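In structure tokens below, several structures.
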Structure 1
Amino acid sequence: MAFKEIVTKAVIGKGKKYFKNNYTITPEATPTTVLGCWVINHKFKGYKSGDKIGVDGSYDVNIWYSYENDSKTTVVNKKIDYNDLFNLKIKDNADLSSDTDIIVRVLKQPNCTKVNILDDGSINFDIEKELGVEIVGEKKMKISIEDDEEPWDIIEDDVDDDILKEIDDNVNTDYIDENAS
């Protein structure tokens, strides 16, 4: 049996990481009650940083709250930028210095899990997210090959002269003229 080496793209490193971060925002009016919290516009991009993988990203947090004893409402928003680093195990001593692609996936979208109004009138909130990172790079593989090719099977059509004659006899050549009006 003979072998050949091929070079292909393969996942050479993979990992996921859970993040829970705490933030504080001070709105213009002193809040009475927090009515809702939304995280929108999540954007991110992965990159190589030495032997680690970094992810730069951002998202907007909108907090809807009431003030003046629950008589008025408004929304305060904050753009949050993040830079997270991943220590990935590289499979089979693959080379990170070669041409690699970084694929970042959101396994759990950023979500507000806890919101509190502090004594000083600011709003404290927790955001959690989970990111997955894959490194795709070139990998050499050995495959076994067979020298002799299997013969091709002959495919026979099931159409004979009687079927072709029946098709010709049943074709209405005036079909378009009949349906034109």
Structure 2
Amino acid sequence: MSVRPVYLYNHSLLRQKTNQIDTMTDEIKQFIADMFETMNNASGIGLAANQVGDNRSIIVVDVSDTEEDEVVFPPTVFINPIIEKYSDDIIDYEEGCLSVPKLRDKVFRPDAVRVKYLDKDMNEQIIDAEGLLARVLQHEIDHLNGIYFFDRLSAVRKTLAQGKLRKIMRGDIIPDYEYLLSDIQ
């Protein structure tokens, strides 16, 4: 396993929709192990493949050490995840992102989701998630679709975030973990 660089805000790959995976390979298994290692190195609880420079539809999630939910959910890889259903209950929760260091804001999202995905053995699974797990799944699946958490903020909150985003693009804000500078276009 190895830690991969985390791509920062404004890297062109982070705005692209990722590609579905049809078969599991040893290379993909190694990549998934690297994703977990990278996420843990950065003290994250979720990571999308495009955040580490890959355009495949893969996310890894580890909320096992958080005290947010009563239900313990082990570290899991989600391949080709799709949100099939959202709850009507909308809650706000402060979110951050490994690709957008030192920017946090409250985001309104459904409290529960149903996600269809392939597991590490390429078997179809469906999970009904709520609370923090649902939030992380929505955040990471957004990444796979080229969406940042701050895209879901109100117009006023987005405007307030612009200063920090410019600092990230200039390299004035640097995370405590490995990264690549964004490719400003």
Structure 3
Amino acid sequence: MEELNRSKVKLANFDSTVGLDRGAGKLKEICWYFTKMIFFLSAMPWPSSIKCSLLRLFGARVGSGVNIKPRVNIHFPWKLTVGNDVWIGEEAFLLNFELLTIGNDVCISQRAFLCGGNHDFRIPEMPYRNGPITLMDGAWIGASVFVSPGVTVGTDSVITAGSVVTGDIAANGIYKGNPLVFIKQRW
């Protein structure tokens, strides 16, 4: 019985250099963190044009008409592509360990968490198990939605507030809940 109560997890053996390509050198990453603290994580409503210019300076591809609200946390701008006329709401968290692609006319609501990073719980050292996230044109990610690594949300689909997305979502649907269920066609 004692054997069943002993953990097999070995976090001391976790290697942060395996399974994650940071995509930039330490100096660039440090400069980004200071920039993020001042212009993105702040409650100060800095103009979106300044934020978009800073994202581009750090390697993001950002279209026109992008609106980024205060307290938005973007992990790696050099792994970010944003289309035209995108809205990113307050306290959205874009944990883009892998490429995060946001199409045109996408709305990411307040406190949405796009989580491109994870760990493989089936292995005692729990190595990274990350994946890209793609939000196709016209998608709407509701407030406090969680999106897992490796997910594509289809064109014009809506994920309602508080939902959890762990798999690909077809185009033109309205989905809600945890587990996520299809409600009806959007258009």
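Only the coordinates and a few stated rules stand behind these numbers; no lab work does. For clarity, every value in this text was computed on a predicted model and none was experimentally measured. Cβ atoms are built from the backbone, for glycine too; each structure is taken alone.
Match the computed value 29 of relative contact order in percent (Cα under 8 Å, 6 or more apart) to one of the structures 1, 2, 3, and report its label. Only one of 1, 2, 3 returns 29 for relative contact order in percent (Cα under 8 Å, 6 or more apart), namely 2. Taking distance in nm of label points 7 Å out along Cα→Cβ at positions 7 and 23 as the criterion, the largest value within structures 1, 2, 3 is that of 1.
Comparing structures 1, 2, 3 by Rg/Rh (Cα atoms, Kirkwood Rh), which one has the largest value? By Rg/Rh (Cα atoms, Kirkwood Rh), the leading structure of 1, 2, 3 is 1.
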